[in-house]
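These notes open a run of structures that come right after.
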Structure 1
Amino acid sequence: MSPKSTVPYKFILFVFLFFIADFTLDNINHRFLMPDFKVYCGAAHAIMCGKQVYGNLFSLGSGYYKYAPFTALIFYPLSVLPYYMACVVFYVLIATAIVLTTIFLLHFFSAYVFKLPVKFPNTILSLSILCIAIHIIREIGLGNVNMFLLMLLCLVVYFIIQNKMLPAGVLLALVLVTKPFFIVVLIPLLMRRYFKAVFITVLLLLLLVILPALLLGIHYDVELHSQWLNTMLMHADGYPSPNTIEAISRNIHPSNVSGNLQYVLMALFLVFYVFYIRANRMNEKKDSIESPSNFIMEWFTLIAMIPCLFKTDTEHFLMSLPIIMFILIYLFNNRNVVLTVSFILFILLFAGNSSDLLGAKLSMEMFNIGTLGISNMLLVALALFIYTRRTSNRREIGLEP
């Protein structure tokens, strides 16, 4: 990638101190538990021993395993370690993924979207982390895998732009087998005719479903996948999330409406999204040049909207890191008071809901009215507004197709 990248040592030092402080405080307060990671390890051990996996409580709270059998097998090497040691290793892996993904995104946007060196890279990287800090702390506290998935999704779009469809398809299959609701990202791939990447993704998904049978036997593998499908459906129906488009709509107009409202609103969003891609494609055809920056923004917009479309945990709002960084890069390179103030207000809603800062009662009220989901959609809208305005201006003066 170009422009030429440099190592942001100040940012790395900042993040290192951030994680050292978080790790120390969690251990002092006896909160270094990683309950989600405990579920992954418990499921891995159960599968290898031929025991009950789904419907078995591995940890306190929602400690049931609800992911694919293959995903559990990935955690088996860590599950054989003493649990505290495994947690430390996993903590380091998540922290490393956060650092690498954030640095990668900065250079990725610089090379393919802005096409010029980024001003104040250490500041932008550090602010990006601070904007999602509350979600990072929750992600690490639970020991979840969302940061790894975001890292893979960033690499997928990079490999596709480089026309390397094999690694793109392999990495996307790993994402989909872990959290199938990411299947919506196939929409931009299909619309942009990246059929080879889709084919490889589907083929590898089938292999990942069959692969556990080689270790566990066909009968046990079929039984596990049947239980997994039932568990996913139960989780999707019963999981409460005030941050989806559906929940926010019900808060605005709390009348008795169909239980299918979520799917109607999701379909409406995807229709608008399809028309957005179509408009980009028509402009590209008019200019006779396919713009990778359009595809990049389409990709990261959809990823950021995932927790507003599907009922899921709040740490999934980590997926908005790319659009947040895009906005920050633009604002540091183009001083605009109105856009800067708007961004600050949206980020305060997005990242400022902490019970330590607001008190438990006010924090819960803000959560219940879907403040996080609303602010996330506002950030997505702001990013698209900035990108569309910037692209239109550059096209008018002949700097961008």
Structure 2
Amino acid sequence: MSSDIRFAAGAFVLAAAVFAAPLAKAAPANVAAGFPDWTNVDKKHHMYGRDLTASDLRHKFTVVVEMDAKDRETGKKQIETIVPLLWLNSFHHSSTIQWDTYVMPRNVQVVVACFGMKDAAELTAAISLYSKEAKGSTPFGYVNPPFYSGLTFPGAPSGAGKRPFFYVMGPEGTTPLISGTVDAKSPAAIKASIAKVKLPKWVPFFGSVGEPTHFPTLKKAIDPAKPKLAAEMPKLKKGIASKDPEVAKEAQILYDAIEQTKSDLIYKIRFEIGAAPHVAAYDIERLVKFWPSEKKNVTSVMERLKAKPEIAKAAQMYVKMRTWADPDFAPKNAGEAKKIVAELNQMKALLDKMADNAKDTDVQGAASLVGAEIDGLIETIPSKVK
């Protein structure tokens, strides 16, 4: 995952990974039967927008939009045509989102497969031309569509000669639900095709599996107190190659669910840093706890937190407060509950002072938000004693 994308409050700044060399040949199938083996979903082929993994494109509705442009002018014209399809993506950033309780929507992921463009810089220029004519500061509103060069999978339909072209993959299977040349009727046709298929219930880490049958150690491996996910991933990869179709399918879903949980958390953090830095701090702690190596992908976010010590202080309080607010947390006895309440009152006093005296509006906002949540916790902690 790349850390190139950086977000400001209420908007986003594009990120581009340099693309060079011819498209790689499709690798041998490395997914369970019945699921697309996506190729060219990597840093080398990433050209714009959100960075994804192949796992992000499975077990949901994936809308692939193919465009073919040799230069920025033809690229701009194709972008004009495909923009209505980009808005089908489930996630749209909004200033009204309550980040501390927000669950990233995942049902529909739109991704653009870019052909013909020589590099990411040329695509960026095409997007800038479109944005200038559309008179928009953010070229796609508050959708951050990912563009990947040559994205496809073995057996996928090809829009060569018919682009802009689209196809929609369902939660399972390697046959598109619908495909065709992009026109004014395409968004409605895609929505209609999606409406006919029911997505299974999906939960973080486990996906649609529920209680793992063939990988019982996974449940213990995601215990926040002592997570051991690194030891589980090789088991799941091995399971994906199993000759037993049930084992392979369960392994595939679990593997992708873990990758999606990580990917969505990183994506969420990059928005939170502008709108709710204290929540970003909490989510960074969760990310690093489960995936220590991912710290490198939120370095820029952590630097922004450190740049304003008062916000960092409010964030530290929020992280501690969320621990006490967890439904599974209970003070050992009345004495411990009393100490927690006393600390919460100290936090509240400090946050109120920060909110009243800070000249920085970001500091005021963070202090006010965290302070407001502490009030309810002060009342509930005594009742949580076992």
Structure 3
Amino acid sequence: MKRTSVLLLLSISILQPTIHAQVARTPTNDKEPQAVCSYITTGMISVLSQVPTLCSAVRDEVPEYLNINIFPSGNVLQGPMRRTWTSALFQTLEGVAQDTPLTKACSGDNVCIISFADTQMTQHNWHYELYLTSKDVDELQGMLKANKSAEFSEMWYWLWWNNVDKKSSNPRSIENAALLGDDACKDFSALANKRAQEYGMVAPSCSVQLATSDNIYVVIDFNDFMKALTGTLLADDLLPNSIAKTLSNTGYGGEVAVKSPWLKTSGGNERVYRTYRLKDLEFAYEEEQGGSRSESDVGFLLATRYRSEGVTNQNHLLADPKADSAVRLAAVVSMVQSADGSQLIDTTDGAAWRVSTKSSVDCDLQVGKEIFVFATGDTSILTTRYNRKECKLDASFVMGW
């Protein structure tokens, strides 16, 4: 869903004069937003009559975009009604995207931008948002069929939430991000030290690896390879109720890494480098707080759905270049110019890269900038966003740093 929006925005930036001309000529259906909202409110109340749901919708300047705002009464997203209400919403949105009576309001080139929030969320200036198209719903249903899962199943619920982002209108800055990251580390360390004392162990340390105006990257450091490998009890399991709890309503994205020192093995220097998106940790925290999942359920969710890996072998981008592949979103932690003029950069997934001067300039590469890493075998491709376009970096992997 998010990918669709990026492509549309890219098209808009390239064809802006043409689109403005089309807006002037294209008649809009003023009744369609009201029809969509009527469908949503009717569908929701037929399932959950005890939770009145309000809706408003309006066409954007570009006719393909329909902005839909949905507001349930009370704080249903904070308590035991969370899963029930959102499941009813997701089911209803499938109808919005696919039902003929609505002339498939979110099909083809049409995109529905769905925002939903309860009372507590709106009071703190944040909401959930997702991009809805009939193609995305078709793909989701295809995945369910392939995995022999049904509507309202765990996979169905997870796939829907995986396309939802939390948005905040609160102001952000690098300085604020750094302070919040420090607070999150303090909260994590308090829990980790308490649990370490109970088990007679040494707790890992916590630090802010990188802070930008949009993202916060935190690192949990163990002082021993085996402790990091088996130490989910002192690290991973504590992340939702510490770091995610502190950062959940701030509007920042980012990532948490759990890592160890390098260990010399027969396969070269190796280490633990587990990563979790902050978005996923916040979802896990909210699910537990709302009573949808127990602490053990959350731990299982992190281990099976949300855990990824950074660079775990010092000489290879992938742990097993012959069998592995990866798509990672990372950020530039540091940049140093080498003697030949190229840039040596470190990224938040633990990789060091050499980037040509030309592509570094052409893509406006700088500390804090996000990059996409596509890797398979010994082949890797790095891209970043610049001027609303994908910009390919002339880069080669150097080592794990």
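Computed over structures 1, 2, 3, distance in nm of label points 7 Å out along Cα→Cβ at positions 75 and 315 reaches its largest value in 3. Of the structures labelled 1, 2, 3, which one yields 20, 36, 28, 13, 3 when P(r) over Cα pairs in 10 Å bins from 0, in percent, for residues 219-282 alone is computed from its coordinates? It must be structure 2, since only it matches.
If helix-only ellipticity at 222 nm (-39500 (n - 2.57) for each DSSP H run of 4 or more, over all residues; to 500) is calculated from each of 1, 2, 3, which structure is the one that comes out at -14500? Could you put the intermediate results ahead of the total?
Working: 1: -23500; 2: -14500; 3: -11000.
Derived from the structure labelled 2.
Any read-out appearing in this document is the output of simple, stated calculations on the displayed coordinates, not a laboratory observation. Since we're looking at a predicted model, the values are computed, not measured. Cβ atoms are built from the backbone, for glycine too; each structure is taken alone.
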